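What follows is a set of structures for review.
Nothing in this text is a laboratory measurement; each read-out follows from the coordinates by a stated rule. All figures in this text were calculated on a predicted structure; none of them were measured in a lab. Cβ atoms are built from the backbone, for glycine too; each structure is taken alone.
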Structure P
Amino acid sequence: MTSDLKAQVHDFWEAHPCGTRFAGAQIGSREFFDQVERHRYETEWHIPKVIGFDRWRDRDVLEIGCGLGTDAINFARSGARYSAIDLTEASIDLVKRRFAYEGLAANLEVADAENLPFDDASFDLVYSHGVLHHTPDTQRAIDELYRVLKPGGTSMVMLYHKNSYNYFVNIMTLRRMGVRLLGFDGGVELVHLLTGEDRERLRELQRLYRESPTKLLSKEEFLSQNTDGVGNPLAKVYTRREAAKMFSHFAEVATEVHFMNRRWIPLIGGLMWRSLEQRIASRVGWHLWIIARK
């Protein structure tokens, strides 16, 4: 059962490399990567501040789940000895192309976060942003990153935050209310008018809702279908306490919360200034960062 779920996770992300929908240029072109990077750091402007790319110059860095290589290329630009794994061939191929454009070196492999192909105590930093909540056995993946960290090494992992505005208000309240409208004729156009959501995505949600309302509206299924795209087979959320427990074998564990996408807040979201956004995000943001030292 777990093997089948892992295959579904692979197939979804192979067909939908994370972040491709945020760029209009041809996938894999220089312009595409520039657009992806610009969008990422304009929307999630906290990432460079939390990571501090320059801190990792001449250090051994492993990224678990490299996506389109946006953070990857910034580690390499800053002089890190960069390695990465991804479950999908599509992401590894795209990141190889991105590194080739800039003439930078990286060790990139298709591999599973739950079975890392590296020796014990190999890396100064193991970084993973928005990946481990999509693998069936998240605890095993955390144990693996602990294994490959050097003594005194650092782990930075972002998991989806359960005690967040996005989970309780946006996904489990507003979106669950909205999906019921899809049961009616004209529901797609109505929800598109109210939310601006993509019509194609809404039609697919409408199909799932009409096939089995009970299944789609279950907490686990609804979360998965409303995080990274319709068809996503698995997404999980964690509280600070749950996350800290999963990292309890580390010597030091700290948690931070970031990222409040303003478009999730009806009417006033677009009017928020960054300082207010940051203040709200630090309490009920969607991205739960666990920063731990071995």
Structure Q
Amino acid sequence: MDIPYTSTARPDTGIYNAKVGIWLFLASEVMLFGALFSSYILLRVGALPGDWVHGLLNIPIGTFNTAVLITSSVTVVLGWASLQAGNFGRYKVYQAVTILCALGFLGIKSFEYREKFSHYEVWLKNPVTVKHGHKEVKTDRILGHIEYQGHHPYFWRTKTLADKKVEAFKIEVDPYHYSLTPKELAHARAESKGHKHEVLEIKSSDVKRLSAFTPSHGPYFAIYFTLTALHALHVLGGALVIFYIWGPGAKMWKTDPQRYMNRVEVSGLFWHFVDLVWIFLFPVLYLL
């Protein structure tokens, strides 16, 4: 028994079954990401002045990743349009570019994550003087890369200092801090270009708390990793589906071309949703 309307559109709705299914699925996805974005807004609005993180993400890399995803969105449409014109070879090329863009996006994101795992904030029991550009500032919170025994450690916590019997460590201090206003932050970054970062030696006994830029650091990085990791899983899932349709599932083009084009269209709708989520994520997390 054949399932009706897998290839042709229903006469009452004008769309085929899979398209109904993907729109219902995307409606549930909107609710999922909408709840997470709402949580972000509530957390940020309720944060104390100077406590909300900004300026600690790599904007050039985030911008490049945005361009990569937008490019993949274009190639998905061009691939589907090529099928509509009956040009299967051109479709294969465009979808191959889409898959490469997806892998590139995930690779760049993994590089960003790695940087966060070796970047720390150290809360001190007593304030110290550090350089912010050409100014000296007294602070009890230091941002930077920790150096210990010739390498950058990963995932250290305050307890790690005692477990590893670390008496002291060096930290390469960032010349800016998220308690600065965006204008002050931009000025501090401009002043720090071409200058070596200050290196401080910190005694473990002076440390009140230590945390890498991981979810345990605070609300900002908790929501950052939740949103970006969930989005990355959607990118991976979408890329796997597109790869299957592009590779092993391509034999359907010879047996039922209309149904195959429908599959490509449905996977493309999901991919556009993934791109749209990132277009919201990028300004909210990186720029604001």
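Structure notes:
- If relative contact order in percent (Cα under 8 Å, 6 or more apart) is computed and equals 17, the structure in P, Q: P
- At a computed -19000 (helix-only ellipticity at 222 nm (-39500 (n - 2.57) for each DSSP H run of 4 or more, over all residues; to 500)), which of P, Q: Q
- Structure (P, Q) behind the derived value 48, 19, 17 of semi-axes √(5λ) of the Cα gyration tensor in Å: Q
- If FRET efficiency 1/(1 + (r/R0)^6) of positions 124 and 220 (r between Cβ atoms, R0 = 35 Å, to 0.05) is computed and equals 0.45, the structure in P, Q: P
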